[in-house]
1. State the single structure among I, II, III that was used to calculate FRET efficiency 1/(1 + (r/R0)^6) of positions 126 and 206 (r between Cβ atoms, R0 = 30 Å, to 0.05), giving 0.40.
2. Which structure, out of I, II, III, was mean count of other Cβ atoms within 10 Å over residues 134-141 derived from, given a value of 18.5?
3. Quick check for you: by distance in nm of label points 7 Å out along Cα→Cβ at positions 46 and 222, which of I, II, III is greatest?
4. Upon calculation of Cα extents along the principal axes in Å, for residues 30-165 alone from the atomic coordinates, which of the structures I, II, III produces 54, 29, 27?
5. For which of the structures I, II, III does the calculation of helix-only ellipticity at 222 nm (-39500 (n - 2.57) for each DSSP H run of 4 or more, over all residues; to 500) return -9000?
6. Who wins on relative contact order in percent (Cα under 8 Å, 6 or more apart) among I, II, III, i.e. which is largest?
7. Supply the structure label, taken from I, II, III, corresponding to Rg and Dmax of the Cα atoms in Å with the calculated value 18.2, 58.
8. So distance in nm of label points 7 Å out along Cα→Cβ at positions 142 and 214, computed for just one structure, reads 3.1; which one of I, II, III is that?
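Read-outs throughout are calculated quantities, based only on the coordinates presented, and are distinct from any laboratory measurement. Because the structure is predicted, anything quoted here is derived from the model rather than measured. Cβ atoms are built from the backbone, for glycine too; each structure is taken alone.
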Structure I
């Protein structure tokens, strides 16, 4: 796929409402347009919304990523949603939530036939190009802290519509005549996968955390790469990404020794030389 299709219908609200009625512990708020689904979900959380609310924008006009990066896609081309959760895990485990989200989004896309992997900490790649971005934010509410899990997945963009050359879409990545899933299917499959992974992580204790770490590492495209880690202030370091530690930090072997960096400590992690 290299160009835009002639027709991009809105999300099927009736089909989605019927599907969400059958999904346990999830509820849907579908908006024709929103600046940021994370912002709307945060407002709902502060107003007392229960865990499991999914805010979906048919068209998101001012999406946000890490470090307040912004992005927008043409109407009808992407899946943008925010899932509101109220984690009961220990605060020390919260840094794993963005990694879990990226991992489960990639898992859902693999089930749809794509060779999806996660770039540490939570970008989702297909053919080494970014197909989905994740932003997880902690929000303080009268009922305790909530996590707003936001995701944007490029479904039907053509090459000439991509924001950057390193991005892709499910339409572009479809090979050998594979049918591109519609946005409703992508939304339902991804949300269900994230909720299932989150519930298992919450309920499983240390054993579940260990399984998540192992599964994440096995599907992380960053591990084994020579990388350049750009740090705040303009500094950087290079080395081999060898692992993700129990706290979700990337382990990098450099000429000066082993370094561990958290998602909040870095500006970019890229293959060395790029």
Structure II
């Protein structure tokens, strides 16, 4: 079993640098694939209220028999639940679905600037943190202008900013703004929904190290200091994605991967995305 590094967040909480994502994992499959990930060695599981599979993650945690404190659990607030009172209620729903007393990391899933509720929502997050209901609080999909505005009125600086980051969309400005505030960037969609794995540069580096293209890209994230949360429903790929800690990319290879930036956004634009994330 590989040993992965931990990253210290700005409040001292340690987070495993490689997590297992559950986006678009069906309700029926979530428990099974999460158990598979835990068996492989993942100790960081990422879910969200908007994925409607928190209960499956909770069931996997229970079935694994692992001590609660050994698994880092992240979940996120739905856009439609932004606002002070609604965020507090939504958190209780998530905590109950997960079957945990304390959530390790709670994120505002999207900034939704059109609603103007991010600051109010953040006050609810600060209350949850002060009460010890969460170990760390953060944001997701916050571009520089969203993050700057939030922090200007905040008492607590977010610990994490989860962003779409992969070789062809690196969001350098958002990463740099986050780091300037002491916020750790976390990559979702870290292999570009598989699209980036067919790039000649990625394949060439994979061949040189006798590893897979996905392992190259995930190793690139880790060496650049980001948290990364790949996802897969396939046991072999779940294992493969975790097996990235016994090789090292050279500085030249890192630079070559950095050079693949192409503005290739695959997920919604945070400036305009306002879906409530409620089921119809």
Structure III
């Protein structure tokens, strides 16, 4: 039986496929797609164009995609950042018409109607959201970045696009402590285990795969359990955790339904009855 490409990372249906798969898969038509920009803080990407379908991952404000098809209020897209393929509501996409200057570095923050913390909020933002700053203003000692229409964000909740956060990615991941666990989540509003790894590494300038199996197969190098140190990853079937030090890990998990600390040995015992022993250890 012919092995077909991973549908999570390769866009193909019987009627349509991305151009680069011509000669690899059979489809009635092949397209290169058109560029699009995510224009909402967070949007869920699904396997099928149905709200009842579970979430595979999420795309964040300012991320770019290739739009392969649109129909009945849905867009079939491929994310430029990690190549993930799926369906999102078409209202979440706008044309790529301007460059984005800054990225949100706080786990969560707000857009205000103007440069004052007493002004009404317009929207909540997540770490990883990208915005276009056009000016700045200071009010009572707090510096704000101004957006189109006079809206504003807290300046020290932002960094310039392309300027990785200093320090290691574990420090970034720890800022999500107590964030709710969300299957397929990839934002400060809700996040899953591999989303925590991907987003925190992205903020420090590293591009890593999205799902646990992808990370386990291709992220960094394999190591022995006895060599674990801060920043290493522990994998189970369908789960990943980040080592904070030689004995403690940090992970988004369905046990506490949050991002939480846990002792490595405690986690191995607790997880073992359902998912058996760890499948591997890797150093990014």
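1. That value comes from structure I.
2. Clearly, the read-out refers to I.
3. Checked I, II, III; max of distance in nm of label points 7 Å out along Cα→Cβ at positions 46 and 222 sits with III.
4. Source structure for this number: III.
5. I
6. The structure with the largest value is II.
7. Derived from I, not from the others.
8. II
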